[in-house]
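The data blocks that follow each hold one structure.
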Structure 1
Amino acid sequence: MTVNNKTTRATTTLALALAGAVSTPTQATTEFNLVGIEFSSDNQLRAGVGMRASEQEKDFIAQGNLGPEFAFSNTGSSTNNGDDGNLNFEQGDFFSQSLSARTELSAEYNTNSPTFTTFGGEFKYRYSHDFKLREDDFATDPVGQKRHLTDEGYDNASSGQILDAYVYSDMWLGNVPVSVRYGKQVVNWGESTFILGGINQTNPIDVAAFRKPGAEVKDVLLPAEMLFVSAGVTNNLTVEGYFQTKWEPFEIEDCGTFFSTVDVVSDGCGPLLLAGQAPDSQALEDGLFAAREADQEPDDTGQFGLSARYFLPDSGIELGAYYLRHHSRLPLLNVRANNPEAGNTTANVDYDPNKDSTRFPNYFVEYPEDLEIMGLSLNTTIPTGTSVGAEYSFQPDKPVQRNSTDVIFAGLQRRGPNGEILSKTEQARREANPDKNFAGEVIQGYDRFDISQLQSTFIHFFDRVMGTDRFIVVGEVGGTYVHGLPDSSEERFGRSATFGAGPLPVDGENFTGDFCREGPDGDPGANINPSNCRSDGYVTDFSWGYRALFAWDYSSFYMGWNFMPSIFVSHDVSGFAPGPAGNFTEGSKQVGLTAAASYQNRWNVELSYTEFFDGEPYNEMKDRDFLSANISYSF
């Protein structure tokens, strides 16, 4: 027995399947019966490699790590807190050489009871060992420094993880079919396919697994511990709900790994260096950094969701309504202010911003609690045979990360040549307390805004065209709107610390001009790379883009092998989405070319090339083009 009407859920299920069609190999399933219990088992062994295909972009590497000749020039990153992953791998280097294994076991017992019809369980486990990362021997940067993974990153490079682990029962309550599941599981709600941040936020995402060569879509959504109930109230109305019993964050890239662009947020990473014109080693030796405090994580309780979906049989349309309450799964950066009265000569050797000896702030990451999502969805099939799904989500008071450079400047309580406050964040704090020394107080690195997101997916099959058995097209377009976002001249949100401070106009006795670019008497300004003193790149009130997948399915292409080449296209058309992990960076594009082949549902081979381009200067993935290859065997 199943509660969901499979016909009405076809669009969502199909979209999720097609999102991974070119990277998800077919699997062999072993089935057997033991004492009346039906068992099935899927197992897979996989080997994969990834190689950097593009040169390092100097503007994404700290000036101090490029060499002393780059200090205060128009080349190089304005900070040394985002380049470890870039410096660790040169063009032609492998960034991943991994072996992995996965096992999936399910059991189901069908009773003769008219009430409790089915009992069962699912268990999935994966183990991965990355030889390249565990070797911990990376490229030497231009000034002779070598970097190493953190202890946490090193452990994650060889680790096992329980994925799904739940029990379930299907039953009848009167005339109502009900399904109940408890344990670690994935709940897919809404109509999103490629664009995140909408309704489907029940489960955390393993970002690092998504980047690994050969990763599958089911590697991306991490199961969460919850009680889930689904009831077919009528033939056309399905009501579902869940209550989570444990909070889990996104698993983001470890600092120093290839796709990481932030060196201070992942577990074990930090400290936050404060001298981009100096090599990392010198900044650490001289105490020019903000120490990291303990993360502020939310409670396990208080996360739940409700949904109702209604199928209109006359029109073939399914409508959905959703309410979710959860805690942030993404970290936001806060600082604890320093004591400016300590002077400019004392380094942060005590790591305590409340002490008079402390010149620099501390920082920590926070996961805000009690966030809400309300959403509506629609899916149907139009007369052309195209499946269409759409959703609208509204998130009131969602935290949006302020510009991290402004937040750090606020923690430093930094001043201009005439005593001007240089941080938009600090300016807002000082409206009520203009002369207060905020030493030891938390500078909240985010503000809250209502956020709307609208997105739609289109799926169409073309049979027997271009010599294929089937040509598959999947497209999604989406847009994000931030209600009440102030102009960046008032307060700035987003934009990577790689680009440092934005314009800082000063008009006073000692200096008149943009203090971002230049200080008094020709001294360096607040941004060590003057070319980054731009007023763009910050979060805009509206941003949008699209994603598309084209796949050619050739069954029995050659001697029993099935062949499926594909092209994936991503284009962030306009605007900068709110972060952390915003969907859109204006102008950024991505193209992925993949050739996948499978044999007898057991052997699978995949080769791919991914290129990131355009979106200058804020597309930090622009120099991370890569090649990947993997082979797997299922049994």
Structure 2
Amino acid sequence: MTDRALLHRILLPRAGEPLDVRSLYTDEAVTNPRRAHSLSRTSVAIGAESEVSFGTYFNAFPAGYWRRWSVLTSVVLRVELAGECRIDVYRSKADGSRIHVDGAATDGATALEFEIDLGPFEDGGWIWFDVTTYDDVRVDAAGWYATVPAPGAGRVAVGIPTFNRPADCVAALAAIASDPLVMDVVDAVIVPDQGTRKVRERPDFDDVAAHFGDRLRIHDQANLGGSGGYSRIMYEALTTTDADHILFMDDDIEIEPDSILRALALARFATVPTLVGGQMLNLQARSHLHVMGERIDRSRFMWGGADNVEYDHDFAEKPLRESALLHRRIDVDYNGWWMCLIPRVVAETIGQPLPLFIKWDDAEYGLRARAAGFPTVTLPGAAIWHMAWSDKDDAIDWQAYFHLRNRLVVAALHSPESARGLVLDTLKATTKHLLCLEYSTVAIQNMAVRDFLAGPDHLVDILPTALGDVHRARREYPDAVVLPSSTALPPASGADVPDVSMPVGAVAKVSRLARGLVHGLRPAKDGHHETPQLNVPTMDSRWFLLSQVDGVTVTTADGRGVVYRKRDRAVAATLGREALALRRELLRRFPEVSEQYRRAVPELTSKERWERVFSTPVG
């Protein structure tokens, strides 16, 4: 064994994992006589005459990130193995091209070490090793190690806010408890329980909780959303533990436990206190990576992928070594709080999260930290599995209120640009919602603008009540009422449906838009509000179709139900006029209201203000 600090263990897939998940851990030659066999999470048996690469998402070393953000100038690869084989070490450049670095052959039980210079990785690149066997080989352990002691300490308080997901929360706790190395660095696990179905009531809770003893602290509190849950975690970590770092994690995730240690390692070796975030893999298509990193488009103040990234990369189809776009280092503005490690000194310096309930709280905190000199790194190879956004309707359901209101709040605090681009972008979205008969969405987005304009004190006052107000407002509109199936209604008539195929080319799109606007000026036919004209699948629910009809069912994103969207000329006109008036007011008052929010940040993010919020009665 080595006394060097371990940065990154080589991991093997769990027993029974399907082939697509195995691609995250090993890349095996198709000519191998048989597949490599995992002996444990950290050891593997490889048959004779085989080639196995560890140039994979979870096992390659993201050297470009360590070169940019850490004090290290080199790392050591250590491989403990038995059998006759050859180990070859490779690195990539930022463009994905491969370079051989070193190699050695062995014919017995041994430990090989290779020190690799981090100098060539300024723009990106990974390091990995391949195993070529001549006989049966057993890799007992392997990992990437530091060459100098860590300048930072390494104790962590893990926080998991939960709302009516007791099974998921207990599973997340069990994953942490399953790894002794992770448990060795955990000072506390803090769980704000904001639901009515309590974590403690799970039949398997006691067995899992026993692993933590008094390190597990559960706090029952009112439903204050994600920001209220994460703020409680930060508050408790700062006031009741000496942990050097605070790790935020969602309750509805599956985690690769070594990701915690990888994030902690980079934070310990960082040149300055740094927020280290994990990436998101798709829980329903487990070899798919959501994105390498995200930034804020300042021109319209909207989140999105950073430059030079792609969404939904499938490692089973295109392994890391063949994916040039994944080798460039990606710099980010923030990391999602599905998994994000925050140094204690950052929390002590910039304060608590804003009281935003959900949406944009993670982005705001990253921007606030950056302004104070604390960068955020989204670290490849540290990841959780989370449900894909494509399975949610959060751009049009109740969450649309929080998306817009909080986007405005964060823009008020951090946007150096004029609000014109932001306002025009929201008007474009409103027009699209009206064309798509999404009246409930426009109604609650109008609420969002009004609540933003009411100022920062109002933001705190409505933290416990905004969700209920949004739900009540949405109930007034048929597009917010989910039916179990289109079979709950008469069969679709197909009547009065013009060409609704996708228009191709600018002229066709403008023509379809004009036709949709004219159609919207006519009264709807009552019969189409009793019998839908079409049953529209989720993927077809686009403006160029929905703007041409009076009444259709649209399947929800999760496929579990439908909504009956009914065109109403009067409702659309009322909502549209209100939206336009609010955008005019927003554009006029944005500088004034922005100043109010900026002055209020120290008080809104103080422990004292949050203490009062935490006292909100439960139930």
Structure 3
Amino acid sequence: MLHKSDYEKAYTDTYQFRYDLYAVFVDQGLDATRNNGRFSYIIPHTLLNNQSFEDTRRKLLDESDYIRIIDFTDDVFEDATNEPMILYAEPNRNREENDEQTLESTTIHPDDLPEANDSLREFPSEVVEYLPWNPLLIRPAEWVEGYLETDRTTELGNIADTQQGLRTGNNSEFLTESPQDDGNVYRKILRGDDIHRYGYVWGDEYVRYDRDALDAPRDEKYWKADEKIIANAIRNSQMDDRIVSTIDLNKYIGFNSTITILPRSENEESIYYLLAIVSSGLTDHYFWTCFIDNNLASEYYDSIPIPIVDFDTQEDEREQVVGELQEKVEEFLNGDIDSSTITDFTDTHILHEPEDETSDDEEEGEESEDSESEESERYVIRDIAHDMLVYLAKEHTRIIGLRDELNTSLVDFIQPYVEGERVGDLGQIQPTSESRGTVLPETVDETEKGSPKINGIRCSTPEKIAPDIYSVTVEICPKYKPEYPEKHETDQHGYIVEDEQEYIPALRFTNLDEEDALLLSEFLPQAYENSDLRNQSGLKRDANTRDSMIDRVKDIKLPDTNQSHVDMETFMENKRTEKEYNSESAKIDDVTDHIVARLYGNPLD
């Protein structure tokens, strides 16, 4: 039997942190086929970017002329829980550093394997060399090389210190919502779930700040700083926003689900400039392309290329431009001008136009051999772009701060709960085509799928379909025993597991006024999540009656909004204001993303 110590000695090239049989497979495959051979495995896709496989990837890259990766979006083997991929390699014993190398990859559903070659894309080895731990890329990455090679950039890690948040070692011992008057120091903490883009909502949580007892208290400079960026350290790789970051001006302690970014004091660039770049759509797409795991390490943030700023423009000119931008942004947010008007304004001030050196001959139609297009000769005036991004990040932070001050929790406005109208009596109810043929309309007696349970309710945002008329779609997530269990992953009771459960549009409510639409869309999800509301409203999650899941939702009792203590008017106004702030946030994003893209030469175009 091969023990860990034996493995470490035998495979010094690829052993890193832990014993893993798949690293042995790759190591042996390279050795066995290095004389004009080839090998291929179906293995877990942790090889792609897990830190413990860095040396394995390094050896694979150094010793292969051709590497192909086919990553799967769904399970391949019924009893295997690891996400699989196919690795194919053609090693070369005599490979030199500058020899031509082809790296290809794709991501497909297992059913599409016969057509996999049609979707293969090359990814540049230069990018892999640059990235932390040399990950193998499976998402379209042709653009990344240009992004990383933007003229005159420096890695974020060269101008800022990054650190994963504090780790207690025993959360139940150190974390509390009620600090004691016991002589200990208690500090407010922020978890990853507490932060969102350009803002945060503190979760009323403290840590007993005993540095000697904490497992990893981190350097105190992170917690004493007057301003720092806090970003998420854990984020589902399938989510649209890979990066969620904000600025902290209140000396919170970041928990271990966060990354703290602390600019060094000698930097002239503003922390808000860094926040705008880290939070931009371009940086987010860089993370989505290159880092496919759910854990976002501080090294990932360190690798972000930051355009270096030369502050050459006169300060009064810079202030004048930002003042004009502020006026344009106000017009943009008010709807007085469109997005193209404001982006044209930013381009006018941050893009330097080349001087007209056209000769008389060229004016008559003769082109110089070495002449380039005007677009390619233009360059970004970075201190103007810097100041614009600083203003936009501050404005974005202000908008989100105002939004976060709004109370938009319906529960706070309706307590104490008094039973009101039945959900099924609201407006006009239309069935959905998506629910046809599913377990949603079936009763316990009718279904062969056995006691289906409601495992989640969510609603669409009210849609205004005519003056003062709204519609809302209600979706139900069913948990049931499948008719053909061999085709599904099930739990010990025979129900499909959570990963296979999905929300299905169940009912569409129309002809609602604004109050009923908001009440329906906000109350149903909270009635499912809140045990007290669930009991008060009569929501039956389990199939202990003969009613279908759709009928059970129709039978939910909404709160009586005519009660004197219910302030629906304030709640509705808060929701309207929240919607306005979200719209303003999206507009600020558009302008910020445009300027950031200009700084990098529009690599995605």
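Just so you know, all these numbers are worked out from the coordinates, no wet-lab data involved. Given the structure is predicted, the values throughout are model-derived calculations rather than measurements. Cβ atoms are built from the backbone, for glycine too; each structure is taken alone.
Structure summary
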read-out: Per distance in nm of label points 7 Å out along Cα→Cβ at positions 125 and 421, the highest-valued of structures 1, 2, 3; value: 3
read-out: If P(r) over Cα pairs in 10 Å bins from 0, in percent, for residues 277-396 alone is computed and equals 12, 23, 19, 15, 14, 11, 7, 1, the structure in 1, 2, 3; value: 1
